[in-house]
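Just so it is clear, none of the values below were taken in a lab; they were calculated from the coordinates. Everything numeric in this text was worked out from a predicted model, so none of it was measured. Cβ atoms are built from the backbone, for glycine too; each structure is taken alone.
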Structure I
Amino acid sequence: MQKKNLKSLILGLLFISPWLIGFIVFTVYPIVASFYYSFTDFSITTKPKFIGFGNFSRMFSDELFWKSLINTLVYVIGLVPLGLFIALGIALLLNKKYLRGIPFFRAAIYLPSIVPAFAFSAVVTLFFHPYLGFVNTILSWFGINGPLWLSSEVWAKPTIIIAAQWGVGGAMLIFSAALKDIPKELYEAALIDGATKLTMFRKITLPLITPTIFYYLVTSTIGNMQIFDLPMLLTGGGPANASLSLGIYIYKHAFTYTNMGYASALAWVLFGFILVLTLLYFAFSKKWVFYLGNE
């Protein structure tokens, strides 16, 4: 019996070996290597030199690190709640029975979220061009001089936050599925009791989709803490590092300055912030996340 189990185990490992090898080579090894490099002075062309916590202590006097960290937190504070309201709002609208063409609208809203980032950034650049852009052209019709948008230190981050809502379709589909999963009997009973639509939203809809909201908050925060593509493609972190995210700063140290040791340390600090935020979400979730069937 034991030989049979061993044979089954070996056979199973052989079948999953392509994935297992890829996982070890492309996931486990880079994680372990970056952890080691974070304690070294390593510039790719030279051998790693162990310096202890030198890279981490360097961050305390690194102004660009603090600026990029603050910018990243601003992105999270702007993108997560705004994306939640827009995605949930659209899902609620598309959940109306009297609305015609729901599958079309759902597909139309979702499709932009799968557009490649470089193509999307080209469209955003045309929309928010300070002189020839579509947005400032419309504002000029009303006698308003539009800002410089991506070329302004003040408006660069808000512009990126606004532009990122173009890809809200994925979250919209998740909320649509959550809304459809709510038992209709609850609404029928509430109507019999004379509840208004606002009351039903507050007492039925919102509590029953809190698990989905919690999922969105966790995944969206993790993703936006690592924001890279839009700021990199639209501004490169400028102007004057106004839109520099921690992800871009890590990339520049790793592949522009070839300072892989410091980049690895920055990456682990970013991981630490993400871990702390995620744990806080889980710690406070017990107070507001409601699961149907749980007492």
Structure II
Amino acid sequence: MRKIIGIGETILDIIFRDKQPSAAVPGGSVFNGIVSLGRVGVPVCFISEVGNDHVGEIILQCMRDNNIPTDHINVFPDGKSPVSLAFLNQQNDAEYIFYKDYPKQRLDINYPEIEEDDIVIISSYYALNPVLRDKVVYLLERAKEKKAIIYYDPNFRSSHKDEAIKLASTIIENLEYADIVRGSKEDFFYMYGLQEPDRIYRDKIKFYCPNFLCTAGAENIALRTATLSKEYTAAAVQTVSTIGAGDNFNAGILFGLLKYNVRHDDLPTLDEATWDKIVASGISFAGEVCQSFQNSVSREFAEAHRYTQP
């Protein structure tokens, strides 16, 4: 049975509106999507680390509650599980402050088995961090060797924009590994000073990875492949919080790849009708998450979108 393997940070998001805490939910860019996928019944594995503390236990319990094995989580005795404060503005977009206290020894874990046509997702600074780079590369090398689909979301925050030049070669390495790249206009603005999807694809992506999705919040989604150039309309929803929207767009795309039985060797010739269904799945997951303070899809949505192996 095909599965989805994610590697990334786990963090407790404490969400503030009007300077008052409104919710505290486990988060992390890959983790948010993996929780949604576990909820809808997709077989998932997640590689990460938490502290041996209350926050770590909340995160581990969240994993158990959402069908995510905890076998590949490093519970470190020194240091503390990371926490973020997310302050929502009038548009319900978040500005973050992060609190992290990691130990020197990082990510001492057993890797999950990777099979052909599994999907591996990497994202954010976690996929660039020099301290963790050898662990990420080891996973990517095994995924490439086994012909798994590799999905990369740069999720490049403004807090790292001054490091963009220093990180450029690692970003390119991730793009070279990737079979599909999905980023927001914001990511590419902070990385390259570019926001126009055609230019981003032509100048920064196409040479390394032929399949590209570019999102822009409530604006259109751009799909660019070797044979397709298409725009899609984002879901019109009443937002409560946009935290996790991009992460769950990713989850919906991965869900679509499995649901419509798209395998590694299908990607170069994938037809427009199948891409339409896959992107619709991404839009559906993202729109659902914007309607609550949760970082992942609701139980009701999950029940209505139960995964059945094709």
The value 0.70 for FRET efficiency 1/(1 + (r/R0)^6) of positions 74 and 242 (r between Cβ atoms, R0 = 35 Å, to 0.05), derived from one of I, II, belongs to structure II
From the coordinates of one of I, II, Kirkwood radius over Cα pairs in Å came out at 22.8; that one is structure I
helix-only ellipticity at 222 nm (-39500 (n - 2.57) for each DSSP H run of 4 or more, over all residues; to 500), calculated, reads -10000; among I, II the input was structure II
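I have 45, 34, 29 for Cα extents along the principal axes in Å, for residues 50-129 alone, calculated from one of the structures I, II. Which structure is it?
Going through each structure in turn, the value belongs to II.
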Note: mean count of other Cβ atoms within 10 Å over residues 138-145 at 16.1, derived from one of structures I, II, originates from structure II
Taking relative contact order in percent (Cα under 8 Å, 6 or more apart) for each of I, II, the highest value is that of structure I
Structures I, II compared on volume of the Cα convex hull per residue in Å³, for residues 170-233 alone: the greatest is I
Comparing I, II on mean count of other Cβ atoms within 10 Å over residues 10-17, the highest sits with II
